[in-house]
Each structure stands twice: as structure tokens, then as C-alpha cells.
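See the structures that follow.
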Structure 1
Amino acid sequence: MQNRISKISSKLPEVGITIFSVMSKLAQEHNAINLSQGFPGFDIDQKLLSKAQYYLGRGLNQYAPMQGIPELRKRVSKMKEELYGRYYDPAEEITITSGGTQAIFTSIMALVREDDEVILFEPAYDCYAPAVELAGGKTVYCSLQAPDYNIPWNQVQKLINHKTRMIVINNPHNPCGTVWTQEDLLQLDKITRDSDIIVLSDEVYEHIVFDHKKHYSVSTNPPLAERSIIVGSFGKTLHATGWKIGYFAAPAQITAEIRKVHQYNVFCCNTPLQYAIADYLEDPEVYLGLSDFYCKKRDFFLEQIKNSKFKFKPSAGSYFQLLDYSKLSPLDDVSIAKKWTLEKGIASIPISVFFHNKQDQQMLRFCFAKDDEILMKAGLILCSIE
């Protein structure tokens, strides 16, 4: 039979396989230490595993409510109120999703219309722009500069116009490892107040902040919270990225619109694992202790590379560390990342892929959410590079 499809017009013509898949595949093929893709290199807590097994055996294997089970939504509501002082109604303002990425995608698809403009801060996590494009919107970029990656608020103000529908923020930031200050939130509130601009706040690393810094969620600023969507991830918090369970919290009017898309996107999420997570989160120490846990990982990794020729500013949040290799090679970051995976046996992520114009700042991102033995071996390799 003749193939009648002669050509498919791609809705994402510039999108290919993500750099995370590319680098992880290279690492696997060449038996390299993989500090590229952002997933923990250790198992989740046995207590959580036991709870998952318990609820899997109780016959809770059918559809959950579209919004998520009430127990987990109540747990998220309590966590938000205790941490940030804002109450979110579990029934109308909290929704359980199939990971943070689905929450972000669904929010953009529900709220961004054709020709709407969405401001992204670059380097930007790679799922934001494709979602805007699929929704028919236009991405407007604000570039953050190494090594501090601070928000240039004067520039942001100039980018806003009557077409601006949404501003996407990421705090703590992936890949930069920066965290927002309270002044940053005040500036964001100031430039969006008395407008229809919605803030989509990707806060999946909210529990991973270092050096006595504080995570300032948009929910800590009451006027800002009224026009913001907060995205969280149990995968990041519980070392269970493969479970793909997250959530978003937003005012009821915004939530209602996102749920309209959510119900036709995934409808609901894994039922027994929702029960397991809700039960496990009864002990707040499982997330309150996360910053100290990962701070030790960061410090251990940086101790291993202190005698290397890389330049770095210690990550302030997330489980990523940027390393400046400008003293080591003139090659662009994609080339050097691939070269060192093949020749040195260590995989990282080049930062230029997080820029729409592939801006090369000679920076590589390394994930330190690994066992100490792996980090020690990685340190030896990085120190050996001349």
C-alpha cells in the first residue's frame, strides 16, 4: 500500500532529542560517570518504599479523583501554610499532577493563547519554551549573565507590554543553582501588579537551599500569590523522580482553568503512590532535613574539586553545581562536554542548551545528588584535567 503521508509539518521543528538523553546515552555507551541528568544516584527511604508496598496491596489500584486524593492535597496545603504562611484550599486550589513537568505544560496550555507573550529567564529549563510554542504563544527572553545570574529587573520591565500573559520563574534555579531574594519577589510584584500577567513559579527544588538562605516562595508575597501558580515535585523531594508525581497550587479561579486541561491531559495520577506519599509526609522532617542533606553533598563535591582548574561559585540551591572551564579549553561547551565524556569518563550538561540562541558561557552543569564514592571518583577525574 502506498504511503499517503508524504510530509508531516512539525509543530516543534526546532526540537530534537533533549541534551539530557544525549549525554546520558553517551555516558552509558562509554562507561562514564554520569553527573549530567538530574536524578538522585541513591535509593529512596525504605519507610516510603514500605508504605508504597502497603498501599499497592490494599487494592487501591483504580482511578484517583481528577484533582488528586484528598489526603495528599490536605498534606500539601498544610505544608504550604506551615512553611510560607499561606493557606491553599485543598478542594479548590491544589491539584496533584504527573510530575512537575506536566503541571507546567498543563498550566501553559490552559492559560496562554495565540500571540500571547511569555517571559522566560535564560538559561531556562528546556520544557518551558516548547509548551509556549505549542500553545501558540511567543517566548520573550531575558538573559541572566554568569557568574551571578541575577535578575536584571530594569530589563524585565522593558519587556512587558499589553501582550505579556505570563512570566515563568524557577526558584531555586536549574541549571544555575541561584535562589531568589525577598527583594526579587517585591520587584516581581511591583512590575506585575495591576495587570493580567500570571506568574508560573517552578519551585520543584524548594526544599534544597543552602548556607542559611531561605526559599522565598511566591506564596510568601500575598498580592503576588493571588496571580501565581506554584509547581512542586515529590520526585525531587523524595528522591523518587521515576514516580512522576508533583502538584500545583493556585487561586481557585486559576486552578479551575488548569484543571479543565488536566482532566483531558492525564486525568489523574498513580493512586497507591499518592496514598503512600500522603502518609510519609506526616513527618515534616522528610522535607525539612533535605537542605542539610544536599548541602553536605555539595560541600563534599566541591572539596573533591578544590584543587582543580575549574572556577565556581558554590550553588545556593538545587542539586546542581556550575563549573567554569574557561581556563582549561577554548572549545564550546557542547563540544567539551562530549569530549570529556568520551575521553575523561565524566558526563555533564553544557549550559548553552538552556539558551534559545545557544549562548556559550563556558559553563558545565554537574549533578551532585550521587553517592560519595561516585563524587570522589568524579573529583579525581576533574582534578586531572589540565
Structure 2
Amino acid sequence: MEKVSEKKKRDTSRRPDGQQKKMLVPYLLDVLRDHSDENHRLSQSDILELLKRERGLDVERKSVRRNLQDLIDLGYPIEYEVKERRSPVLDPVTHKPVPDPRTGEPQYRDNSIWYDIYLERDFTDSELRLLIDSLLFSRHIPTSQCRELIGKLERLSGKYFRSRIKYITTMPETQAQSPQLFSTIEMLDEAIDKKKQVSFHYCKYGTDKKLHPRLRSDGTVREYVINPYQMAAKDGKYYLICNYEGKDKITNYRVDRISDIKLLDTPAVPFEKVRGGPGDELDLVKYMTEHLYMFSSENDRVDFRVKSAMISDVIDMFGTGVKFYDETEEEVSVSVRADLRSMRQFALTYAPDVVILSPASLADEVRSDMEKTVARYRELAAEK
């Protein structure tokens, strides 16, 4: 009798109390999130050990399996393999197989073992790394908010991924700060969805390295009322594509330079009306390709000559819709449709490897810019 009593006592010690039963499912989910993925699979024994070591739970194997099934029934993407195993149900007195009262055949108990258990992730490690790198390279998200977002992304994977992201702590503290950024994005999202106008102050940096609202000529803060259409990322910056109230053209504003935004009750002017005709809807891909530097200016067909070594750069910037012609071993001509102000900046940035061919007015502007630049350098040299 004493031995039976000791056995019952041992079994009871392994049985979770009421509070532990309630916590077993979330604890089990935590173990799977932290320690498993497609490349790191767990056995039931592994799970039992982790539950005991990390959560202080001493549970039975069948409890783990039963709660895993509960998680699967709740919709969690848990993958596993099964090793089929059955054992006969024995009479506790005679220790003989118990027959099924309906068929007379021996009854069997399912003792199958689950193994290679893991929680399937919404994102692969490479996808998470790409998202995190996009945040790290973004120049419009404040450092503190960027770290917070990265932390949330990290929690979508397990410890094996987190252990490889040590470089996040080396993020610079010197990048621009825009504490209103996320509330601005939320407000713009709502305005675009509801097709409503917004008003805001648009800021620029001063030598104190702080943002200051742009002012009118009389010194008062200028208020912008715009019709918002889309937000888009370009070269690590976030832009609002919109129309300034009362103007018949599309313009762009840096989202991180917007402050004090307000949602207005007035309906936004539809994009197709601003663009000059019904059915002319916003084609974001086309718009981004034609606005290389997100300037707001007239679009036109531009032809330019580049060194052959720049062909890859041209495709990176303008896409595969460009037209190449008059190719030689050293140079090639390119034809694109783009906004003229962006092309002026493009030619100045990559001079002398880029030369504008047409329109002639754009070529004249770039040449004038170059002459002024050379004259300025000569002035500085003479001053020395």
C-alpha cells in the first residue's frame, strides 16, 4: 500500500494545478515562438524540458499533445510529423487486453508520438531582414520609433533570428527627428480613404537643426490646404502626392516635414480633374518613374547621351521603359518621359557623363547652371 501511495503522490506532483492549466497554452505558444521554426524543430521531450526550465511547469507528454491540438484548432499554423504507435488497453486486474463490447476485438490506445514540431512563420528570416534593413536605411523615421518597429518585427521570429541582428544597436542617433510622423501618416491615410482635404504646416530645417514652419511674407505661419491622393517611398524618404488647393497641378511634400495636420470636412478634388480629364487616374508606378527626384514640374520627353557604363544606372532610375538608340562602344542615347526639373538635377548630378540633347530649353538651363558653377569656383579661387 505504501508503494501505491508513493506512486499516486508522484503522479499528482506532475499534474498542473488550476492556474498552471490556464497558462499551459500561452506558455506552450511562447516556447514555439521562441525556439522553433522550419529549421529548428522540436520533439515533445524538447517542449517538456523547455516548459520546465523556462516556465517551471512539470507536465505530462499527453498534456503537451492535447494543448498543441487545441492551438491548431484555434488556427495557429503548427506543423509536425507523427510516428504512429498503438498499445492495447489492459484490464487493471488481469492485465489482459480489454475487448471492444461491440466487436469483441481488443481495444487499442493511441500512443502516437508527435515530432519535428514547429510554428510556421508569417515571414521568413530573409523577409524579416529585408523589412528591417528597409527601416534602417530609411531617413525619415526617427531613431527611437525605428528601433521600436524593428523590435516588433524581431518578435515575429524566434531567438535564432534575433541573435543575428546585433548591428541594430549601432543605429545613428543623428538622423532627423519627426515626432509627429506616425500620427501624420494615420491622418493622411484617413483623409485619402474618405476623400477629404487636409490642412497642415510645412517645415524646413534651420541652422539650429530643428524643423520650423514655413512663413508667409508677413511673418505668419503658412497653412497648406491640399487634396491628398497617395503616399509613396522614394530614396529613403516618404512623400505625399497631392494637389495644392487652387492649383491645377500635382505636387509632392515630404511627409516627415508635415506638422499640425488636420482633417477637413471639405471633399478633396478628384485626381482625374486635376490632371485634366476624366479617367486619368493616378498610375503610381508611372508617376514614380517619371519623377526621379519627386520634384513637381512639367513632364516632357527628354533625350540625353550617357556613357555606356551608366546603362545599368539608367535602368535602375527610369525602369525598363526607356528607349536606347545610337549606341557606340562608349556612349548611347536615351529617351525617357520625365519631369523637367528632375532631369535638370539628374544632368547636373552626373555631369559630364550625362548630356541633355532635347528639349533645347532644358539643355540651355543645364549649360547655364554649369557656367554659373564654374564661375563661382573661379571666384572662390581668386579670393584665396
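Just so you know, all these numbers are worked out from the coordinates, no wet-lab data involved. Small disclaimer: the values here were computed from a predicted structure and weren't measured. Cβ atoms are built from the backbone, for glycine too; each structure is taken alone.
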* Computed 21.0, 67 for Rg and Dmax of the Cα atoms in Å - originating structure among 1, 2 -> 1
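Check the numbers for relative contact order in percent (Cα under 8 Å, 6 or more apart) across 1, 2 and tell me which is largest.
Working: 1: 25; 2: 9.
Going through 1, 2 one by one, relative contact order in percent (Cα under 8 Å, 6 or more apart) peaks for structure 1.
When FRET efficiency 1/(1 + (r/R0)^6) of positions 205 and 357 (r between Cβ atoms, R0 = 41 Å, to 0.05) is computed for each of 1, 2, which one produces 0.95? Could you put the intermediate results ahead of the total?
Working: 1: 0.95; 2: 0.70.
Computed on structure 1.
Given a computed value of 5.1 for distance in nm of label points 7 Å out along Cα→Cβ at positions 117 and 285, which structure among 1, 2 does it belong to?
Values: 1: 5.1; 2: 4.5.
For distance in nm of label points 7 Å out along Cα→Cβ at positions 117 and 285, the value 5.1 is produced by structure 1.
1, 2: which one has Cα Rg over 2.2 N^0.38 Å, for residues 141-324 alone, as calculated, at 1.23? Write down the numbers at each step before the final one.
Details: 1: 1.13; 2: 1.23.
Corresponding structure: 2.
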